[in-house]
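**Student:** Following this line, the structures themselves.
Values in this text are rule-based calculations from the coordinates and carry no lab data. Because the structure is predicted, anything quoted here is derived from the model rather than measured. Cβ atoms are built from the backbone, for glycine too; each structure is taken alone.
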Structure 1
Amino acid sequence: MLRVVGEHFEVIANGVFLMDTRNGESERLLISAAASRMPMGGRMLVGGLGVGFSLRAAVDDPRVGSVVVVEREPAVIAWNQGPLRAVHGDALADPSVTVVEADLVSWLSSCAESFDALCLDIDNGPEWTVSEGNAALYGDSGLTMLRARLRPGGVLAVWSANASASFESRLRAAFASVSMLPVPVPRGEPDVVYLAT
């Protein structure tokens, strides 16, 4: 559901608040931190379209040559082509962008493509998944699959609404280098962006 609250939009799924258009700092950091570790003109996957903050950041970053956005909800794609278009300056229309309507886990399992960066923002974090099937991404086999979709030297960036020691431990077992970037929020624990190369 897309809900209008004053000047802002909120995305709600199964009664759970997912995101809104009030800030977007951590979504932009997810992209900029990954892009800073990419070669110039690199290929980026953005898992989850949301309200378009991440996509706009990817389109605007000079290191990003092309972006594939995987979004499973047709309503979210339609909102971004309609009322949310002003939020992200019609980033979907940029010629560097390809939108794939698919479940990210299924799509990654069957695709043969590789990327310089995988930027995942499809859940509220590894321990707070929106749908049960997404939990597979954050386990050992999911991380192995994600690593296989990265080009040599590629970076995995994962957005989370809170820190997860167990997820960080699994990342460290699967990747050579792992860092965590906290993003303060007005209330509660900081959002976190995990980076693994």
Structure 2
Amino acid sequence: MTAGLVLAAGAGRRYGGPKALVHRDGALLVEHAVITARAGGLDPVYVVVGAAAERVRAEADLGDAVLVDNPDWETGMGSSLRVGLTALAATGATAAAVLLVDMPGITPEAVARVTAAAGPGTLAMGGYADRRGHPVVLGRDHWAGVVDTATGDAGARAYLRAHDTEVTVVPCGDVADDTDLDTPDNP
């Protein structure tokens, strides 16, 4: 079983507020990410919250998604990844597909593609032309290593780089857009 791990803890300083609570196409970005995870076949879905945790709890309709608090959210995405993977360790998930709340162009089709062959040893990423992006799938066998190396805003980058020959890149550019919303003037 592949779990969904939505990272939604940041304050969105460059954006002007927490991106989890940004309305886009009739839904909050955090709601959109959970819907995408579910429609892509992920179960369970965990959402790491931080800067606006209470507002997300009060305002977002996340169904049965499990919210996990990151008390160290200010230190960057790495701490959210660590908190999320640690929480998922108590589940029967064999892999986790990581989605970022500020990438609404990631589609359920992209999630399904990248997770199609997921298992405990999987390291996979969405491919967009000449670059790698989200979703990122981390097999359970790699969680401890990712937790040990995830720092700042780099997330799993150092771990994935160190295990580059094990990473499968799954083309997703025809079904998704991995552009992140850094500022309100992003499309």
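**Student:** Can you tell which of 1, 2 yields 2.0 when distance in nm of label points 7 Å out along Cα→Cβ at positions 31 and 87 is derived from it? Provide the component values of the computation, followed by the final result.
**Tutor:** Numbers: 1: 1.3; 2: 2.0.
It was calculated from structure 2.
**Student:** Thinking only about FRET efficiency 1/(1 + (r/R0)^6) of positions 95 and 159 (r between Cβ atoms, R0 = 25 Å, to 0.05), which of 1, 2 has the largest value?
**Tutor:** Values: 1: 0.45; 2: 0.95.
Largest one: structure 2.
**Student:** Also, quick follow-up: Output the label of whichever structure in 1, 2 has the greatest value of mean count of other Cβ atoms within 10 Å over residues 63-70.
**Tutor:** Numbers: 1: 21.1; 2: 16.5.
The maximum falls on structure 1.
**Student:** Tell me which of 1, 2 gives 15.4, 46 when you compute Rg and Dmax of the Cα atoms in Å. The partial results should precede the final answer.
**Tutor:** Details: 1: 15.4, 46; 2: 14.8, 43.
The correct label is 1.
**Student:** Of the structures 1, 2, report the one carrying the highest value of mean projected area of the Cα convex hull in nm², for residues 55-118 alone. Walk me through the numbers before you get to the answer.
**Tutor:** Details: 1: 4.5; 2: 5.5.
That would be structure 2.
**Student:** Here relative contact order in percent (Cα under 8 Å, 6 or more apart) has been calculated and equals 25, so which of 1, 2 was it run on? Please report the intermediate quantities before stating the final value.
**Tutor:** On the way: 1: 19; 2: 25.
Considering all the candidates, the number was obtained from 2.
**Student:** Quick check on the output: 4.9 is mean projected area of the Cα convex hull in nm², for residues 7-78 alone, derived from one of 1, 2. Which one produced it? Don't jump to the answer; show the numbers that get you there.
**Tutor:** Details: 1: 5.2; 2: 4.9.
Considering all the candidates, the number was obtained from 2.
**Student:** Let me ask something else. Of structures 1, 2, which gives 21.1 when mean count of other Cβ atoms within 10 Å over residues 103-110 is computed from the coordinates? Don't skip to the end; give the middle numbers.
**Tutor:** Values: 1: 16.0; 2: 21.1.
The structure behind it is 2.
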